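Q: Quick heads-up: structures coming right below.
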Structure 1
Amino acid sequence: MLFPVTINYFSPYLIIEGASQGVIAGSLITFVLFFLLSLFLGRAWCAWACPAAGVQEWCFTVNNRKARRGKFDWIKYFIWVPWIGIIVVMAILTGEFHTVNPLYLTETGISVSEPATYILYFTIVGLFVILSFTAGKRAFCHYVCWMAPFMVIGTKVKNFFKWPSLHLDAVSNKCKQCKTCQKNCPMSLEVSKMVESGSMNHTECILCGTCVDNCPEQVIKYSWGWRRFLVPQKQNPD
């Protein structure tokens with residue numbers, strides 16, 4: 001419900017505009033914070049605080065079908081890489097960033113503050129809704145989101161170094177393969193296969209805890225500490 005207030009702080013355009021003027025805008029600060037937080041919390045932002053995710057989850061009541069994963073996930077990187085390139089080019093042409101202004105082009109602190117900005121706001125929200133209705137659960141997160149790559153990179157970094165961080169653990173030998181976790185996953189992940197493999201590591205996992213809450217055998221749990229990549233254990237036939 002606060003999205004009309006905060007949308008500028010997630011704006012890819014304002015970063016480019018700010019870079020062209022040598023200004024570190026509020027959205028650039030936000031995206032840097034996304035990366036830093038993901039070094040310890042993975043993609044938890046996507047589950048617990050992202051307003052775009054909230055809009056999409058409201059759409060589950062209309063279309064609760066799984067999104068087609070894997071095949072189209074690359075699209076968001078096709079958007080993200082040129083965008084980062086433009087920001088770098090603008091910063092080089094400007095010479096340097098000389099000002100930090102969290103309220104750049106958002107002087108009132110409220111993003112949607114005049115009639116013209118409502119057009120942009122409803123266009124963006126409409127994109128979330130249309131993709132959710134037509135392509136399945138959290139389709140925008142999978143295919144379009146320009147914020148996700150920051151946290152995907154941060155998650156890969158923390159997994160590589162294996163320092164203490166928020167993650168999921170699973171005891172694979174307790175799993176009954178009921179696939180309740182998989183049916184309820186808002187990111188359409190094959191959670192049961194992750195449990196079977198002994199590793200809950202997946203860059204599209206947002207640590208929402210839906211699998212933790214729905215597992216009847218309490219196979220999956222949150223953990224904080226040195227990440228353990230478990231070796232799957234076979235059931236004892238006795």
Structure 2
Amino acid sequence: MDVVLIGIDDTDNEVSPGTGHMARVLLAQCLRRGFKAVSITRHQLLLDSRIPYTSHNSSACVAVEAPGPEAAYFAFDFVASRSAEGSDPGVCICRQREATDEIRHFGRRATREVLEMAEAMEIAGRLGAELRPLGGSGLGVIGALSAVGLRAGGQDGRVIDMPGLRELPDRVSAGELIGLGIDLAHEGTRPASADDAYATLGWVRPRMVAGRAVLPVLWSEEHNAWIPVDRKRSRPLE
């Protein structure tokens with residue numbers, strides 16, 4: 001089984017669920033097909049008036065264990081048929097180990113530069129990543145390729161889903177978080193104790209650091225527990 005990355009972008013409009021929601025629906029379909037879930041990550045791209053985007057200009061990457069990238073090609077029709085009216089969706093599918101330095105660099109550039117659709121298509125075609133525009137202008141291919149590159153690089157993004165993440169109760173132990181594959185980063189001056197509790201506050205979204213899901217936490221006297229540093233926003237796309 002390979003780790004296969006499915007990057008998606010621009011699947012929504014101003015009133016529809018966001019691209020993060022589409023990624024979770026796509027992951028559920030992957031599981032029905034016998035794939036194993038790794039994670040979904042959200043990647044923030046450049047916010048610039050020259051870039052048409054719905055709200056936050058973020059893309060998403062679904063990482064699964066699958067027989068190979070071809071097994072995930074159903075995602076093209078799946079996303080195309082479910083994208084919102086007026087959207088410009090794009091999908092990229094690539095083995096994680098085949099997301100080359102050039103693809104990773106493209107992703108990093110997308111966080112700070114205005115990029116062109118033609119360049120995304122040229123890079124993907126030359127390096128063997130399957131990248132397709134699926135409607136409208138197709139500009140979502142830029143974010144889709146970027147999501148694959150950033151996820152493969154392992155140093156960008158927030159984990160918005162992974163097995164067990166959204167089922168966490170209000171209070172958990174360090175062992176429960178570590179058991180999901182989440183590394184804890186304790187901030188502040190208070191040392192961590194094995195008996196400490198962790199209050200999830202209903203929203204745990206680790207950061208991607210060195211290819212790992214890392215959750216920064218701070219001690220809260222109010223909750224008598226460690227709480228996540230990152231908090232839910234008004235309209236997150238996850």
Structure 3
Amino acid sequence: MRFFLLLPLFFSTSLFALISIAPVDIGSNPGFSGNVSGSLGSKSGNTNKDDYSLGLRLQYDEGADYLVWGTFTYNYGSSEGIKNEDRTYAHVRFIHALVENDWCTEFFLQSEQDEFKDIKERSLVGANGRWRFFHINNLGKGYVGLGALAEKIDYAHLIINPPENNTRINSYLAYTRNFMESSKLSYIGYYQPKLGDTSDYITVQDLELIVPIYQKLYLSMSAKYTYDSRPPLGVEEQDTQYKTTLLWEF
């Protein structure tokens with residue numbers, strides 16, 4: 001019954017790759033897994049609007065010592081014939097267990113382009129230590145991560161926004177709470193100050209609720225707030241995003 005009640009929502013909501021903000025534990029889903037997704041949204045008449053997205057995620061969980069996952073997403077949007085979103089994002093992360101899942105090391109690579117943040121190419125590489133400070137089976141988990149990353153940014157308008165090469169501290173706090181039937185509430189907050197100049201920093205606050213609909217189909221409701229203390233010229237310091245999506249996991 002719940003599935004049929006949510007069918008109208010299915011046809012009015014974009015599909016996105018299932019990329020939960022909760023950190024993944026080694027051994028939680030051994031072997032290969034992943035998902036592929038896409039969406040097309042269109043309105044015409046009083047409002048003319050088009051939105052497209054594609055997503056791919058692949059993961060291999062060795063089961064005891066390490067796990068690696070990677071994701072790629074592309075989002076495009078236009079309103080009244082004027083483009084208002086054009087972004088690609090790719091991230092690969094390797095996680096290695098030191099003391100079961102309580103202590104781990106993480107290594108990651110990331111690349112992104114975002115026309116409406118004037119980012120022609122942002123590439124970064126980094127490493128973290130991760131501590132799982134809270135864990136109760138079938139109830140919840142808490143994590144703290146601390147490390148560093150090196151980033152290189154090339155902007156589209158080089159005259160007003162020269163290239164950047166930065167080294168930043170990378171720290172995060174994450175918490176996941178399970179409840180009801182396969183439902184999950186997750187929070188993750190990042191703080192990334194620049195080494196040598198802590199007045200230059202980025203913070204990200206992300207909250208997500210995932211509830212099951214039918215078999216491997218899930219509904220996700222999320223809110224994300226990003227603050228960049230020194231954005232490129234012409235770009236706002238703050239970004240707020242609310243999103244309701246349907247997810248297919250396998």
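Q: In terms of mean count of other Cβ atoms within 10 Å over residues 26-33, which of structures 1, 2, 3 is highest?
A: Max of mean count of other Cβ atoms within 10 Å over residues 26-33: 1.
Q: Now, a different point. Out of 1, 2, 3, choose the structure whose coordinates give log10 I(q)/I(0) by the Debye sum over Cα atoms at q = 0.15, 0.22, 0.29 Å⁻¹, for residues 34-97 alone equal to -0.59, -1.08, -1.35 when calculated.
A: Numbers: 1: -0.78, -1.12, -1.11; 2: -0.59, -1.08, -1.35; 3: -0.59, -0.87, -1.13.
Of the structures listed, the value fits 2.
Q: Suppose you compute helix-only ellipticity at 222 nm (-39500 (n - 2.57) for each DSSP H run of 4 or more, over all residues; to 500) for every structure in 1, 2, 3: which one lands on -14500? Before the final figure, lay out each step's value.
A: Working: 1: -14500; 2: -8000; 3: -500.
Considering all the candidates, the number was obtained from 1.
Q: Given a computed value of 17, 30, 23, 21, 9, 1 for P(r) over Cα pairs in 10 Å bins from 0, in percent, for residues 74-145 alone, which structure among 1, 2, 3 does it belong to? Could the numbers behind the result be given before it?
A: Numbers: 1: 16, 27, 39, 16, 1; 2: 20, 53, 25, 1; 3: 17, 30, 23, 21, 9, 1.
Comparing all candidates, it corresponds to 3.
Q: To test your reading of the models, identify which of 1, 2, 3 gives 52, 52, 26 for Cα extents along the principal axes in Å when calculated.
A: On the way: 1: 70, 41, 29; 2: 53, 41, 32; 3: 52, 52, 26.
It was calculated from structure 3.
Q: Now, a different point. Once relative contact order in percent (Cα under 8 Å, 6 or more apart) is calculated for all of 1, 2, 3, which comes out largest? Intermediate values should be presented prior to the final figure.
A: Values: 1: 27; 2: 22; 3: 14.
Biggest value here belongs to 1.
Since every read-out is calculated from the coordinates, none of them should be taken as a lab result. Treat the numbers as computed from the prediction; the structure is a model and nothing was measured. Cβ atoms are built from the backbone, for glycine too; each structure is taken alone.
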